[in-house]
Structure 1
């Protein structure tokens, strides 16, 4: 990805965007998120949040059944 003015729409002024800061929101992100990154081989089987949530709900359901 290039950082030239040609990559931006004409209505954007790159100078008004300010200097970027890597990791600016890292602490805030780590405190307030429950995002989990799954391994690439699993992402093929679970391509979106719904697929992951459905699978986890089934796991919990099965645990409840076996605990009873």
Structure 2
């Protein structure tokens, strides 16, 4: 084997190893920060509770009577 063939083989092996290393790095799944999601879920639960309370107030029969009195 001559010197130039050896250099060519080493170069090809180095390039292939670099490509494989880069491909493996891209295959890793990134870490996700869920702290923002948890706070939004808490806020969503609070909003759902508020909507339930508002629905109970609006569907109450006394609410309709109060609005009629206020309109007079």
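Values quoted throughout were computed directly from the atomic coordinates according to the rules given, and no laboratory measurement underlies them. What you are looking at is a predicted structure, and each value in this text was computed from that prediction instead of being measured.
Here helix-only ellipticity at 222 nm (-39500 (n - 2.57) for each DSSP H run of 4 or more, over all residues; to 500) has been calculated and equals -29000, so which of 1, 2 was it run on?
Numbers: 1: -13500; 2: -29000.
It was calculated from structure 2.
Computing Rg and Dmax of the Cα atoms in Å across structures 1, 2 gives 33.8, 106 for structure 2.
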